[in-house]
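All of the numbers you see were taken from the coordinates with simple rules; none came from a lab. This one's a predicted model, so the numbers in the text were calculated from it and none came from an experiment. Cβ atoms are built from the backbone, for glycine too; each structure is taken alone.
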Structure 1
């Protein structure tokens, strides 16, 4: 398990590289060029500048999250070939800087979706919250305005330039089925996987968040069966998944640890986080401790440990605690606590392997 930490870049993050350096066991930063729109080529000089900043603090930039897929590719429009060629060049440029994994997603229009970015919890902390009923009765434009109102930082997946013509985007998807989206994804993969393979890059798709249709838009990376189908699309070594325990875990029917045991060699990158799922389908981010949510984090780490997992791992969304007011979901303190919990589990499984009978799940 190789621990990394998402960093949104200089002047675009409340967390500094100096602070990340003080979290035990973190070896790299997960990064992106957040001021580049989907479909643009990532310039090599800008990529190398991030590499320089990271290396000054002893970090690598092995994991990119995310090179966003242009909407025309998801829609299967004739213009997709132009944007796919740009994507290929971006793959080459990040590979030239030493990147090993590109996390991406194929969610139409919206990336991650939440109805409250700072929902207060019983202990006074706040966290990202999804309310089913509210989404069902909400105008999508209201959600865009709410999510992008924090103008201090960029909001990946919610770029105002891309969402300014929301009605046109929704018109494009009108009548599109999940099968259509699968076909468009396969077309994209057939084009980019050979380039990724040639440059020793692993493409790792992120599951849909949440793992069901939002505002009637099709979504396909939502379940164990769909993960099975996705991984069967290609046997290229460049074809894999970013296994996010929180995204898939929002549906309690998904067996995350089971997926890890089945596909550990197809997971170059993992997000580990917990969500507390309520009976009505609402969910809220919570601490990484298993008993605080609905996701068995202890068994997830055990599944990785059993298979000598050497891929990259980062703590995903954390709560906002101790008065911190960071980018939603991405404060310093709770993610640092999450890392130490993950390392504690890993170390305990190491001890158990050596004959110590300590029950790490108590």
Structure 2
């Protein structure tokens, strides 16, 4: 199924039914008084988060969602029936905004979270409500209120603990294949990854985290170059970023240090909060470097980049260093959540 992470839909809640103006006319009761019932309420439209859905493709093709209107009131004190509500099931991680104003409507962060998108109109009042000691034969009634009508933008931001970023062909997809059951496409040409991939990385029996792989970034991505800029938003919910660097590019004219600096620059241009996230440096494809010079080359790269944070050397293809990396990630996430500290206290 094609991955769709954005859609625009129109939601139209149902109009409330009109109230009725009616009087009782039965045998032996010539002046029975008002008996007009109220109209039913219009149907509302709700969104509910569903962890079993992972794309917004359904809303790319079904853009209009209209609830039914409530029934009109009738005589003999009969109230109109309220219309059924409409429930739209969306992936967990969907952000809903008003397309016209940009105002946030909802952020579906957890399974089965339910939010109101458009409220149905209230039913009108029948003349039964206007009866009083001075107005014994009221002919007033009210019409049902219109339902809310909105154009909404749906934007899916995947929920993952760890996000991978780097230039095309840096080995991000190979890494997620090596440490999880995810099977993204891997090939020896750029932009193999066309949409985000999620993988569950299981460290121990009861310890795991979710890793997200997005299409590779290139210089100018924040302004729209390449594919990665469309998917940078998927990294905003992550707790840790892994900057994957290809240490053995096929093209000898490619400078890994320059490319690594370009990626960091694009992050800052796109979103300052994303730039400030914890970020580790992962030097990939070290198995292609001369074994006796491997350590020297990696240290020189880190020094040239001016990197002061955590760094790892791995080969995603052979699996070298991947286990140590996943255990370090798990420990970091547990410490961030306070799990490790709680275990020490107990």
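The greatest value of mean count of other Cβ atoms within 10 Å over residues 12-19 among structures 1, 2 is that of 2.
Determine which structure produced the value 23.0 for mean count of other Cβ atoms within 10 Å over residues 60-67, calculated from the coordinates; the candidates are 1, 2. Derived from 1, not from the others. For the set 1, 2, ranking by Cα Rg over 2.2 N^0.38 Å, for residues 108-203 alone places 2 highest. Taking Kirkwood radius over Cα pairs in Å as the criterion, the largest value within structures 1, 2 is that of 2. Which of 1, 2 yields -5500 for helix-only ellipticity at 222 nm (-39500 (n - 2.57) for each DSSP H run of 4 or more, over all residues; to 500), as computed? Answer for the origin of the read-out: 2.
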